[in-house]
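Dropping the structures in below, format is structure tokens.
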Structure P
Amino acid sequence: MEEYIDLFNKVIDKTIPQVDYIDIRAGNGDITSILMKDGVIQEINTGMSLSVRIRVLNNGAWGFAHTTDLSKLNEITKTAIKISNSLKGDEKLSEEEIIKDKIAVDVKIPFNEISIDEKKEIMKYASDSANIDKVNSTTVSYGNSEVEEIFLNSEGSNIQVKTSRVRMALNASATNGEIIQFGHGSLGGVKGFEIIADADIEEFGRKIGQKAVRLLDAKAAPSGRFQVITDPELTGVLIHEALGHATEGDLILQNDSILKDKLGSKIASDIVNIYDNATLKNGFGYYPYDAEGIKTTPNQLVKDGELVSLLNSRETAAKLGMKSSGNARSSISDHPIVRMSNTYLEPGDMNFDELIEDVSNGIYLKGSRGGQVDTGKGIFQFNAVEGFKIENGELTTPLRDVSLSGNILETLKNVDALGNDFKLSVGYCGKDGQTAPVGDGGPHTRILNTMVGGMG
């Protein structure tokens, strides 16, 4: 994209006398996606994509236009100006550092060195490994992207970023003729194909198949309040969905967050420390600069149980009297909104055996099947993939159809012990019709007096 810098600068120079602010974001991506069902390829998509957007701020209102055709650059600039001039608003931008930088993700095995056939073979190996007795169907999805992006604005920032990202996910269903159960897993990262090449694909597939089969013999979960231990995956979902979204500046401003006016307040137990950290290179939500050219830094949201920070774009930061946290994210064709990156609970110092040894009647919950959150009321309900009873410090009966629910502030205050392990999940987060790659996670986490729901 470097060859277009002069062209983009000319557009900015021509436009700035007419507006208060302008930025240009452009990217060129090489993308491959493959879908396999029951060992048979269903779909392969490959291709290059070019995308450019112009964003202008005038009279407190945004004008936004996008194209995939560089010859229409002047046209979309005029469109953006026209839109902003037709509106009046109260949008402002926080004052931020002017940055000039060029950065690329470290890649050991470029995606173009691995043929489509090789990628299909690995997917087939994962599918076959999951296809153990009683597994009746598998679905494997694979995607990789290599994207060069450039960001320029009228303040003088000039940022070039080259990013590679890969993900492979597998779903397995199992049946005993009466019920069907599912296993799921994914692996990926912001690197090259080495993420897949270095993984134990046989183990990856086999464990997912085993999980689906194991659930066939699991018992329906009891209902009531229990001492609960969540695994790193479910811990991450809890932190991301129930706490992370509530710290987003746009939801704060929309009065749709339980955390409104709670900066500096105690919202969790003393051992709870929560971060959103886009700089984690081993996290799927890694990015060095956000969609507004803000350099990312580790952002501690909760310190020793106290809410100490929020997630902001330049727009929400200006309204809240804060600095941007570098959390404006979007595809090039979409307007940036406040999004999480890698959001996690900091580990403690206990091993798993220590976490469960003094639990006389509890439940261990593993994995996530989604759920619901009301950020305004601060209530949540998540479905775990599987669970186990904890009786007198030992894991006993396997459980299925089990959920975790409650009030996020009450739940965080009931966190009484943290494991010394740590894991970040690989996934995507949806908000306002947009999707962004994220990581979420933490350690095994023990929570007192937690509502568990089941069919038993």
Structure Q
Amino acid sequence: MIGSWVASLPFGIRKKSEKMTEKNIPEEVKERLRWYAEQHSISEEEAAKQYLEYIEEHLGIVNLQEEDEDFLVDAAETFVVERRVMQSPGGNAIEWCGCFIAIEPKMRDKRPKVRNDALNQARKDLNDAINNGVIARAFVENGVWMLEKAHGIVASTQDRFVEGEDPWFLIRDSGMTLALLQSNPDWARHGEPIAPSLWSRTYRFYGNTAERFGEDLEMIRIDVGGSSEEDVSHSVSFGQPCKIQLRPQPANVSEGWEDVYRAGNNFFKNITYTNEFVEKEDRPYLKGENLLSGMNCYVSDLTELMEVYQNQSEKIAGFDNPIGPLVCVKGKVTDINRSGYETEYDPWGKDFTMRISSFGLQREYANDMWRREVSVRVHGFLGDKCHGFDYEGREGWKPYAVKSTVYIFGRLGIRTTDDGQVPNIKAMGIFVPARLAIPAGEGGETTLDQFGGDNQ
């Protein structure tokens, strides 16, 4: 019996697919597809459809009767594992609502030791490394990337060979073409290729699940992983209400990691900027300025920053100086340097500076050039790629100028001047309300006069 999905196709396409039906699928393949269907909350018929499309597109199989059953089973395993890991899960993600508040500058590769250990084994004795299940030899056969593993040769999960393009798993080292394998038997991809690098970057978010959004808002860290630096380095809109997909936390969370969540698969593609997760009458309260000023770390008065640093800094082992707290502040921009400075201390290779002030600071320190403004250092990725110096209006992103009102989230610190210590901020997120932004080219004086009567 031909499945309904095939029957619904135009006749020309259906004729080509008649030999690729669920009727011809071996039972061991069906067993794996049933598991896949359960994981993705789809019918077994839909799972079979996806499998048949997959092996035709990636392996060139158009007639099941012409293929060895063991090969079809192996292809099914690569299909269900790859799709389970590489695509958005069907039921194991949780949805959070709120807004992004920060992106941290640092990235790290979590896989250098695993990669280097496997490569060292391969350089010493390739056959031994293969038999130990830590690496596979990759080669092209009949236009398809193949993998030589401990238990034989199998087709990879990739598209056909394309001159000049390497598949995502390929490592070229010492004249060898290799694939790093998942060697931990407790993991889903045991024995399957894994990316040579596993990059990670932390984003910060303020919100909660839709059910709890009105009761309790939390500031959390989101660990975003990917096989390249580009995978974990996407621009997000700070202060804009949105919905995101996260993975549930494990049952036993390690101390100090209670606020950390792992990003769901296809994390950035699944971000939805919307305010429709609350009732219509409550949506005006979701403006970025309302959300950010409601955080526990919000400091409403810039004159209090030094006191906040002294009272909330922590002494951490391995660091000579105390680590200042995370803060969110509001201020008027008095100076912007958009060209940036080259530095070896920022992963992006450069950073930027700006200064902010307020009526309170200008009034209290009118004659003190060091204290009437707060210096803000903006990390390279935030300034270059995350609209650190732009605001989002009806016509899209535009640069803002001095006198604009900004909300800055970052790490509070101190710097030493000729007149003593003054506070500064290492910014990780910047939000500019469009109605309080001054478009670049329209900025004015940055003297005390701009703060007259303005309680900013």
Structures P, Q compared on Cα Rg over 2.2 N^0.38 Å, for residues 140-227 alone: the greatest is P
Relative contact order in percent (Cα under 8 Å, 6 or more apart) computed as 12: which structure among P, Q? Q
Quick check: 2.5 is what I get for distance in nm of label points 7 Å out along Cα→Cβ at positions 292 and 428, calculated from one of P, Q. Which structure matches? P
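Given that Rg and Dmax of the Cα atoms in Å, derived from a single structure, equals 23.6, 73, which label among P, Q identifies that structure?
Traced to structure P.
Every number here is computed from the coordinates shown, using simple stated rules; none is lab data. The model shown is predicted, which means the values in this text are computed figures rather than measured ones. Cβ atoms are built from the backbone, for glycine too; each structure is taken alone.
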